Every structure is written in structure tokens, then in C-alpha cells.
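So, here's a batch of structures to check.
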Structure I
Amino acid sequence: MRKLLVFTDLDGTLIGLKEHLYEPALESIRKLLNLQIPIIIATSKSPKEIELWQKRLGIYGPFIAENGGGIFIPKDYPLLLPKDSREYEGRYWLIPLGKPYDYIRHTINELREKNFLIEGFGDMSPSKIAQITGLPEEEALLAKERLFTEPCLFEGNEKSLLENLREKNLTFWRGGRFLHLQSHHDKGKAMEILLDLFKKSGLNPEIVALGDSRIDLPMLERADWKIIVKRHGGISENPPKWNNLFITTQEGPWGWREAIFKLLKELGYD
């Protein structure tokens, strides 16, 4: 039987964008876990948000936070660690891949001095973030606890913004509502590093990756099995021409469930 490792985005992929529903995917999650197939979350969310979602979903193990800014591995998880890993809050080993959050905040302040109209999560109250995103206020508070990236509201010329960010060796990704300011890391690079740790620990799995937007492309293109979850305005409307690509007919957690059960059947797990 093939060994699989599943990497998944959250918002718009495993979680519904508007209602934040996830329950339709739970049966397929339990199926993977019963088959001892690890599920690794790779998202633009903060580490504290991911911890909350791991508990909700019944998932335990490594995760990739803030669009590949950091890899977090539970201390009791059986993986060989690189020398540059460091302890995080007593519970994890952290492999940092992005520039520190304070550096990004300092850059935002410099941009404002140049009259850029930009506002990051660090400038917003939890209630404002909750109003914009639809998150409960307690989750909006977790979204503010960032290490490597800053979601921003921006009005102005994105080309000019990018030119100024390049001077600081930074860039941005456009999400649904926000620009995500960060250094030059992504989910795909983080996935490769984590996969190498699995291989050094004696596993050589095939990779399944699920996503719905451009920010997921670096992760999807490196996977053996690429799954694009349908979304209005997402990459499902103009998908890359890849082999081993499946585009779901349903959105969000319904599409996630659809894809997992279809793939497991094709690979002989049913």
C-alpha cells in the first residue's frame, strides 16, 4: 500500500469561506487518520489559529503557518530536526523561514511615512478584524499573534508598493480581502523541507496537496496528487495544466471530502 502525506490549505479549501463550516469534511479526515495518513495544515493563518483548528478537526502533528513563514513540529513528534530549529512556547520545535514580524511592522511604518495607505492586523482591534473577516472576536485575537507575515488593507498602486517592498527584501501575496506582506517564502518551500525531514526519519511518502487559490500553487505544483477545491474566483476557474490534477465539483469542506474519498478509492484504499 502506498504511503501518503496530505498537505491542506484551510480557508476556502477545508473550511468554508463565509460560514467557516468544516463539519462536512470530518468523515474524510477520520478516514485518513484511521489509515494512519498524516494531515498537515499549510495556511496563511497564525500558529495560534492553527492550534485551535487542529483541536477542532482532531488533527495532531506538524503544521506550516503564515504561508510557509514557519514550520512547527510538536516536541513529541518522531521527526529528525535540522540544526536551525528552535523551541517555541515549550511545546514545539520551530523552523523559521520568514523575516521576523517586527521587521515587517517597521517596514509598514516606513511605508506610511511615504504616504502609502496601508493598515495591518497590528493596527487593528480584534473587533475590527472580526467585522472584516467574520471571525469570532476571540479568534480575531489569535489572528493578530503573528510571527512572519502581516495581512493588510491597502489602497493605492500595488506596483509601487511592490517596488518599495523589494528594497526591504519583502513581497506580498494577494488573498481574498488582504495583501499579505512577507519575505520570500511560500507553502511549497516549507512543504519540501518538511518532506525531507520525513524522508530522513525513514518515510518516503507520496504527497497529496489540496488548495483553492494562487497562494497554494507552490504547494500544489510540488505534490504527486494535486487537488484544487472549487471556488468562485479561485484557481479552479483557470487551472494549471498538470498531470494528476483533480478539480472538485463541490466547494469548501464538501469538495475536500469529495476529493479525499475519490483519491483513496483510486489508490485502492477502499
Structure II
Amino acid sequence: MKIITEYQQFKEFRSTIESISFVPTMGNLHKGHMTLIDKARSYDSHVTASIFINPLQFNDASDFNNYPKSLDDDIALLSKHGCDSVFIPDSSILDNIKEIKAPDTALYLCGMNRPGHFDGVLTIVNKLFEITKPTRSFFGKKDFQQLTLIKNFVIENNLPIEIISVETVRELNGLAMSSRNNRLSESDRKKASKLYETLSSIKDNSSNLSNEIIKSHKDELTKKGFDVDYLSVCDPISLKDLEDFNSKPFLVAIAASISGIRLIDNILID
């Protein structure tokens, strides 16, 4: 596996490759990321991953500073899964970067209490697209709002990139895999399975859904020790909260913190 750290080096390298399947990451890789790599490998093209912890998408400096790092392990894992190259830029990638303003879709769900977060996401993703010039790029459905924004950004800017979504990978207890899970204590990790249980319960009873039922789920999570940012039943395109729960498909999305560690998950009901 080729390791590239300089933009100019990647630019020269890119000119020798016909097609790239690209998986952007912030490192601290896990099985969920490897599912993206494995999906990318199913296409007849060169597979490139990137590792860059993007400060532009963090609202809290301590959250950025505490983001888990495991570069040597990440490189070994990518190599094991057949990744052909990895781009690992330093902070100079942000020099003179074109700032992207996220559309109104970014104002809902995670955007409600994380102003500027998705501006930062789109800004760095656009920069990485400019550098890697991928044929296609892969994103997990766990970050549904991010996936939606990137899909729309590519369409609106006529970028010749196919965005491919990959199903959420879960731990045995249902917890959506995330790099943040590494910061959970053993007891909190067990408790965090309650998030997926909540989503599954709403799905199982979707024909009788009401605002009162949603509130009762939020209250139950609060009693269990979660700080619930949102539990939303929303339109999967606009991400606006629904008033009529008989209109399907809809997305049930949740963000909640336990012991200060913020976790997100979602489930699509059709």
C-alpha cells in the first residue's frame, strides 16, 4: 500500500491512475470503515483512503483534541483490507481552502446545536475531492445527514463523482460502530445499546406513532443517564420534523451523550 502525505505527490500519483474509489476518514478506523473499504474494493478501480482529523467540523476544541488517534494501526488495517493507497495530509491542506457554506438541510438534526459543523465537513470533503479526483466515494448511512449533504453538494456542483452509501455496521449489542465508542467505559458501552433499542422500538410501532410516544422515549433515555440532543422523526430528504407520521418513508434519527461522549444513530422506515 502506497502512503502519500503531500498534495503535489498525490497529484502526480493520481495522473497515473484511471479510476479511484475513495474513502475519506478521520482515522481511528474500525469495522465500519473497513466495510467502506471492502465495498470500494468490489469496484474495478484503485482504492484510496484518506486520514485527516478535520478541525473545521469540531465545535468544541476539547472534542477535537480528545479525538482518538491510532495512525499505525489504521495503516496496518487499511493494508490488510487491500487498500491500494492512503493519503495522510497535514494541516497545510487547510491553507487557502475554499470555504463551503452548507444549505438549509444542515440546520436540522446535528446542525441545530453544532453551528458551522457541516460547513466544515463540506469544506474538507470538497478539498479532498479536488485532490483525489475520485470516480466514486463511499460514506456510511450512520452519518445520514452528512451523506445527504454530500450527495446534494455533488449534484448541485455537477461533480463527476458517484456517491455510494453503505449500511451502518453495528456491534453485537446493536450500538452503531463509531470511533467515539473507544472512549466509552464498559458499562457505558452496554448502556449505549439503548439508542438502537429506542430506534427499533419506534420502527416496530411506527403505525401508531405520536409526539407523545416520541417524548416518552426521550424521557426514558434521560432517566437512563443520557443527555438527549434530539430524537427526531423527519423527512429523509429535507430532514425537517414530520407532523404527519402516516407519511412514509421517514427517518428516525437520534443524538445523545453519555458521560460526555456524543453518539448518533438513525433508522429509515418505509
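Values in this text are rule-based calculations from the coordinates and carry no lab data. None of these values were measured; they are calculated from a predicted model. Cβ atoms are built from the backbone, for glycine too; each structure is taken alone.
Couple of notes before you dig in:
- Entry that produces 0.05 once FRET efficiency 1/(1 + (r/R0)^6) of positions 4 and 220 (r between Cβ atoms, R0 = 30 Å, to 0.05) is calculated, selected from I, II: II
- Value 2.9, calculated as distance in nm of label points 7 Å out along Cα→Cβ at positions 196 and 228, assigned to which of I, II: I
- Structures I, II, by mean count of other Cβ atoms within 10 Å over residues 124-131: label with the highest value: II
- Of the structures I, II, the one that 10.6 was derived from, the read-out being Kirkwood radius over Cα pairs in Å, for residues 116-155 alone: II
- When percent of Cα pairs over 11 Å apart, for residues 60-107 alone is calculated for each of I, II, the greatest value falls to II.
- Origin of the derived value 23 (relative contact order in percent (Cα under 8 Å, 6 or more apart); candidates I, II): I
- For mean count of other Cβ atoms within 10 Å over residues 76-83, the highest value in the series I, II is held by structure II.
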